[in-house]
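Structures are listed in the sections that come next.
Just so it is clear, none of the values below were taken in a lab; they were calculated from the coordinates. Treat the numbers as computed from the prediction; the structure is a model and nothing was measured. Cβ atoms are built from the backbone, for glycine too; each structure is taken alone.
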Structure I
C-alpha cells in the first residue's frame, strides 16, 4: 500500500523541481532580454522615452505568476485552505444527514 503513495510523492516532487527549473530559465531569459532592450532603448534615444519598461512590466507580471506556481506560494487557496474547506463541507454533510434521521 505504501508503494503507490511513494510513487505519487516522487512524481509530485519531480514536477515541482521541473517548475522551479523552468522558472529560473525564464528569469534568466527575462534579465538578458530586458537588458538588451534597455541597451537598445538607450542607444536609440538615450532614455528620453524609456519604452523598454513596458516590456519589462508586462513580462515581469508573468514571471511573478510563474514564481508563485513554482514555489507553491498561494496565500488564498493553498493546501491548508483546501483541507479546511473539505472538512467544513464534510461536517455540513454529516450534520445535514443527522438532522434528516432525527425527524
Structure II
C-alpha cells in the first residue's frame, strides 16, 4: 500500500525535525529552539494526537526507540495539566467517565 503525498511529506518533515531536536539536545544548544515555535509545534502535535484518538485510531504516543524517559513524560504531563488548569484528580475523573485516555497507546 503506497502512502499519500501528504503522509510522505509529514514523515519527511517529522524525521527532519526529530533530527534537529536531537542535535539541539545532544549539543546543548537548546537556545536555538525558540520557545514560541516549540509551543506551536507542541500544540499541533497534541491536537492531532487527540483528534486521532477521538476518531478511534489506536495511535501510540511515541514511536519506537523514541528515547523518551519517565522524567520527560512527567515534566511534559505536569506542564500540560498546568497550562489548562487541570488537576490530576480531574484528569482521573475525566478518564473514568469519557472512556478515552488512561490506557490509550499501551502495547
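Tabulated data
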read-out: At a computed 3.2 (distance in nm of label points 7 Å out along Cα→Cβ at positions 58 and 90), which of I, II; value: II
read-out: Relative contact order in percent (Cα under 8 Å, 6 or more apart) - structure with the largest value, from I, II; value: I
read-out: Computed -30500 for helix-only ellipticity at 222 nm (-39500 (n - 2.57) for each DSSP H run of 4 or more, over all residues; to 500) - originating structure among I, II; value: I
read-out: When percent of Cα pairs over 23 Å apart is computed for each of I, II, the largest belongs to; value: I
read-out: Label whose coordinates, when distance in nm of label points 7 Å out along Cα→Cβ at positions 50 and 66 is calculated, return 2.3 (choices I, II); value: I
read-out: Of the structures I, II, the one that 0.75 was derived from, the read-out being FRET efficiency 1/(1 + (r/R0)^6) of positions 10 and 82 (r between Cβ atoms, R0 = 35 Å, to 0.05); value: II
